[in-house]
Each structure stands twice: as structure tokens, then as C-alpha cells.
Structure 1
């Protein structure tokens, strides 16, 4: 075999190994589909405990959507706790959510937490996905990461580029790697900054509200996916058409 052939074979081997490594890594991604409520991702679920003397928590309703069955939250007292986390305790990760925020404007519920990952409701180490609902039926994504020593907030409610239409399906992704967190909405990069953070060990996940139940989410959540590496946008879940969610 000549030098050109050897080089081509070597280059092809490198490409194959990289593809195989990514395929192996992505096979360990956790896909949580909210088409049932008794078991999510292999973990048992329960209603959120009442720690605030607020309305008693109850489970959301499973509805049919163009993307399949999904959990619909009323923004008042719908939410539940999953006895596990989709994220591993890795230095790099990506967490994606496909959801449809409701446009109903409630002055008492403009900060809606739809995902809270922590060991318990009072743990300093935590991850929060939130929307800020605005009067013009727009919303902005709010990411909160806390290592217990340092925290990071990524939120912009001022610029049009970070405001999105409610009552429509959207894809949210947070990519973390090399101590940098970056948010994406519908595949478009929005905000980015650095903070030292690893998803907490032995964590649990509340969906539809904080673990100490408040800041209730109103809307529909179809699924979430956690990958133990930093994805690029071309690798995100595709929601261009209902049949393309995978």
C-alpha cells in the first residue's frame, strides 16, 4: 500500500473511532418522555410535598399533542417529583427540553420553574430551568446553576432576540463544558458564561415547579434529554416536524 493509501486508511480510522465514541456516549443519554406519570426514566414519581402551606400538589394531566402524549400543567398546583436525575455527575453535559409554555398572564406567577434538579428542596447545589412570562405573550429563558459556592444566572428579558412566543412548541438546550454554560432556544445560541458546576450526585428532579413547591409552570412538556457531553446544535433534538422528534 502506498503512502497515500496508508494516510487515507489512517484518517478514515480516526473518523470511525470518533463516530463510534460519540455513538457510544450518546447511547448512555437519558431520554425522559412525559407520556406517563408513574415512572419517568425508570424512576418512581410522587406529588410534590407541601412545604409552603400553599395549594396541595397534584399530578398534571396527560394529553395528546401533535408530538405525542405530553404532560399538561395548570400553573396552580400541578407538579411532581422524580426520584432520580437525568444528569450524571460529569464535567460536560447537555440538557434539552421540548415544551410549550402557556401565554396566560398571571401577575402572581411570572417566574415559572419547570425543572429543578437537586438532592433536596433546600440543597445549595442545584440546577433550575425557568421562564419569565411577559405581558406581550412572550417569554425569556432563565437558567440558574449553583455549586453551593458560586452561582450563575443566564437571563435577558430586554432584547428581542431572547424573547419567544408562548403557545408554541420550543426546544431549550443548555450545553455545559470547560466550565462554560451556554443556552440555546430552538437551536439558536443565546447567553453564555462560566461557572464551576457538576450536576449533584443522588439528586432528584421536580417537574412543573420547584422542589419546595412554588413558581408553578403553566404549559405542556413533552420530553427532556440529558447527554453526558457537550453537544453542538446540529446534534440537538429536532422539532421541525412532529415526526422528527427522536
Structure 2
């Protein structure tokens, strides 16, 4: 999910349309509304944010510090004028990148992915058989490209980003559908994960996604380090998939 902060409603709406065309969820805020939301945001809400896009708004050089108090997600500033002074001020304020407008949303996605990789995201782990790119490209599974529908792709990207850690159904839902979409029920995540597991098993020979009641889902791609292959042994994970979705 991308958050666009700009006091011009036409700008936030324009970027919302652009992100939607690329299959990404976004929300636009004025600087005042954003500060009010950020002050009340809880951990799961902030965790759902993939990047912050900082446009033209009041006192925007103070906003990155407020963001950093709650999130490590990339902050990309939009600069209307190619002035060195403004660029330096934005970097000193704590943004990760400064781009000059107009800019295509696809370039923002690529720049966001680069910032994440430089920060040491697990998609660069050389021992992993699962590699995601975080820029809209399909993942590599065991060295082969696996075409995925966009929401299954977002699910896999989130699991890879937090490899080895449990993600609840709510956390996955917020990351994929956004924090403000009430048109879907979060149980739809069970369907995405179920379809994704079958495709990964076909490519890897085992199921790398664990599920546990009340805890959610966790990607364990480290089995490849031990040379494991073939179908997973009967575990709680396989039981859950056989008997339907978990209560994540």
C-alpha cells in the first residue's frame, strides 16, 4: 500500500488512479489529515504501508521525522523544481529518494523496490529458492518465472519480506487490499494463500508456507538449504490445507 501526502486533492487522486492501473493500492492524504492519521495509527496499520510519497504540502521537511518514529518504509519526495537547495533539504529531512515530477507510477514502484533491496530485504538472499522483485515482475521460483495474479503476487511478496515471521490474516489483508477497503472480507486471504501454496508446491516439490491457528502464515524457504525436496511431511500445515482454511 502506498500513501501519497499532498495538499492538492487533484494530485492525490491522480496518483491513486496511476497506482490502481499498476495493480497497487494507495491512499491520499493532505498533510494535516496525514498527521492526524499517523498519530492514531497502530502497528498493523503502519506495517501495511509499502512506501510514503511526499508531495507538495505544508512543512513537508518535518514529515519524514514523524514517519520514521513509526515506520521504516521508503519515503520518496516529489520535487516540482530542479533546485539543488530543495533536494538537499529533503535528503537532510530524512527522505530516501527525491524525484522530479512529472514521474510515472511505474518508476516509483521500481525506485521503491531498489530502496528495499538496499535496506537488505530477503528477496536478495542467495540461499533462497524464492525470489521476488517488489516492482510488479513475476517471482522466480527455483530459477523459473512463475506468473501469478497480482493479489497472489502481493501475498508472496509480503511473506518473503517477512520470511520466517508469522503474519496474521489481518496483516496480509491490510497490505494487499489497503486499510480502508471495506468491499472485501479479510477471509479472502485464505483463498489467495491456498492457491499460492499449490503453485509453489508444484514448482518446489514441497509447501514452503506454514499456517497455524491464531498465528497466521509464515514462509519457511530455508528447507532448500538442507536439500529437502518432494512433498511436505504430514504436519499441522498440510492438515489445515486439507481440511480448509485456518482461522488466521
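Only the coordinates and a few stated rules stand behind these numbers; no lab work does. Worth saying up front: this structure is predicted, and the values here are computed from it rather than measured.
Things to note:
- Among 1, 2, structure where helix-only ellipticity at 222 nm (-39500 (n - 2.57) for each DSSP H run of 4 or more, over all residues; to 500) as derived comes to -3500: 1
- Origin of the value 23, 16, 12, where semi-axes √(5λ) of the Cα gyration tensor in Å, for residues 95-198 alone was derived from one of 1, 2: 1
- Source structure of the calculated read-out (relative contact order in percent (Cα under 8 Å, 6 or more apart), 15) within 1, 2: 2.
- Here percent of Cα pairs over 29 Å apart is compared for structures 1, 2. The highest value is that of 2.
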